[in-house]
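Bear in mind these aren't lab numbers, they're just calculated from the coordinates by the rules spelled out. The structure displayed is predicted, hence computed values, not measured ones. Cβ atoms are built from the backbone, for glycine too; each structure is taken alone.
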Structure 1
Amino acid sequence: MEAAATLFKRSPANPIITARMLPYAANTVFNPAAVEIAGETVLLMRVEDRRGISHLEVARSSDGVTGWRFPTEPAFLPNPTEHPEEVWGVEDPRATWLEERAEWGIAYTAYGRRGPLVSLATTTDFKRFERLGPTMPPEDKDAALFPRRVDGRWMLIHRPVPTRGPAHIWISFSPDLRHWGDLTLLLEARDGAWWDADKIGLGPPPLETPDGWLLMYHGVHRTTSGSLYRTGLALLDLVDPTVVLRRSDEWVFGPSEPYERIGDVVGVVFPCGWIHDVESGQLRLYYGAADDSVCMATAELSQVLDYMGQCPRPERRRLSDQP
């Protein structure tokens, strides 16, 4: 069995993007969505300006590691005039190719006076974006769309925050990407001393594999010196994604390098995008490090699935099932 700690291997080029590389002044750049278009890697990154307000920026590279190119102006700015839920910024995008619609669906956090909430937008080229608007009331974050309908409905994974207790991962359904319902609890934060006991949230969008929908999620563990953000894996049933087939007990990726330990928020790895190269079988994971820079790690998808096959089966495959 592949050891959890060695599944993902960091790029020796890390950090691959920093704020100093942008064509304008900014505080930090982190938490990128990642897609591949015509053989080119495209990242949609969160950029925090020197006021503390975040917008989204595009970076393009022929090899996904070096030679990044940026537009001269921010690609996706908050629009508080028409969208007051964005008055304090837009953050942490996840991008999913929607084959049926022939466009990318982007779930992002809109940060307004009532708190953060999940909004959706679409694009075909990462140059022009169409906002679909909020999907859920605040407080809600860490969202991504599934790439296709299941039983005629679109699905969105997201993380609402309750008024009491830990924050868990939920899934919701829609006929049209605008009207959402049937909220279903999907994955719970664990109790006690576990690495994912305080709150959990989705990482990159769900990846369809022969074994099921592969999820990477972050777990937050509070310590006397602050919170640690690490990531684990889960596998959902392809036919019924509310069924959790496997879940890793151990974290598979956590902050260990100086660029993950030192930054605006110490001790954080926060992935929002991954790209699977079908020919090579390689999985490229793009993540924010310490809320300060963009980094990349790689894994072999076959090894990840082998690892998942040996992870525990949940006692209740659906959280709605009676214990």
Structure 2
Amino acid sequence: MKNYAIGVDIGGSHISCAVIDLKKKTILPDSYSTELVDNKAKADDILNNWASAIKGSLNKIERNELAGIGFAMPGPFEYDKGIARFSHVVDKYENLFGINIANYLKEAFSLEDESQVRFMNDASAFAVGEAWFGKAAEVAKSVSITLGTGFGSAFIDEGLPVVEREDVPKMGCVWHLPFRNGIGDDYFSTRWFIKRYAERTGQRSTGVKEIAEKAKTDPWTKEIFIEYGQNLGLFLGPRLKTFDAEVLVIGGNVSEAFPLFGEYFKEILRNMDVKTSIHISELKEGAALIGSARMFEQDFWMEIKPLLSKM
């Protein structure tokens, strides 16, 4: 039995990998491998960088034990075909546009066929990981969000992402939905904090971590997090209620600042009579590795395969 799969998470500036034991549902602790990536580099340089990181995890098991390599990949991407569709619009990895990543890795690692490389939307992979053996493992219906450079989200029912149904938004995510003077991604990603901090203080910041430190002693900065939490509640509350989500799992770098905005977020949900339990991810980036690796659990693969083209 090939009980091991490598889970891979592709970030905007790094790649992380680990070996997942599909039978025991654990991450091999010494199998983590991560490398920084220049997402503006030439295609060959990016792909060679990815291959180097994956090799770091692959070296921890015997080759004949490998079921395959699963990717948690940001979009736009043809997840069912393994073809990158990044462009200047998303401002990252545009030099990979049109490249069949599955074929490249099949050759790089001498895999039996391209089916040993599989791809899932990164937010969906995070949600699948949390539902498989994370904070949402004990419930049927959950929503997971990632708050960071972008605003990721996925709706899960019985372990599977819901991408087409009346009780979920189009594409099974919320980043694109209207909110105030823009869309969700404008208000719940890192760039909102940087913009709002500049508006309120006239100062520039490097990111949410720096702003959160200042919020501990500066009431004006603390109000930015209050506003963020209230907005997040107003935005997510109706979607959680419509889906009847039992659990919401929050991940991403901004989740580290949850103590600064969490109570205001929860208060809005209570006012809306939303019964969903709120949890901060303990698996963190590991959830995406786990979720992407689960594509090599055969029963799960047969169920999720038809959904990949709709992500």
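If P(r) over Cα pairs in 10 Å bins from 0, in percent comes out at 6, 28, 39, 23, 4, 0 when worked out from the coordinates, which of 1, 2 was used?
Working: 1: 6, 28, 39, 23, 4, 0; 2: 6, 28, 34, 23, 8, 1.
This figure was derived from 1.
Please compute volume of the Cα convex hull per residue in Å³, for residues 134-285 alone for structures 1, 2 and give me the label with the greatest value. Let's see the in-between values first.
On the way: 1: 134; 2: 104.
That would be structure 1.
Of the structures labelled 1, 2, one was used to calculate distance in nm of label points 7 Å out along Cα→Cβ at positions 198 and 262, giving 2.3. Name it. Working shown, then result.
Details: 1: 2.3; 2: 3.1.
Derived from 1, not from the others.
I have 17 for relative contact order in percent (Cα under 8 Å, 6 or more apart), calculated from one of the structures 1, 2. Which structure is it? Write down the numbers at each step before the final one.
Values: 1: 17; 2: 21.
Label of the source structure: 1.
Could you tell me which structure in 1, 2 was used to calculate mean count of other Cβ atoms within 10 Å over residues 190-197 as 14.0?
Numbers: 1: 14.0; 2: 18.8.
That value comes from structure 1.
When helix-only ellipticity at 222 nm (-39500 (n - 2.57) for each DSSP H run of 4 or more, over all residues; to 500) is computed for each of 1, 2, which one produces -1000? The partial results should precede the final answer.
Numbers: 1: -1000; 2: -11500.
Label of the source structure: 1.
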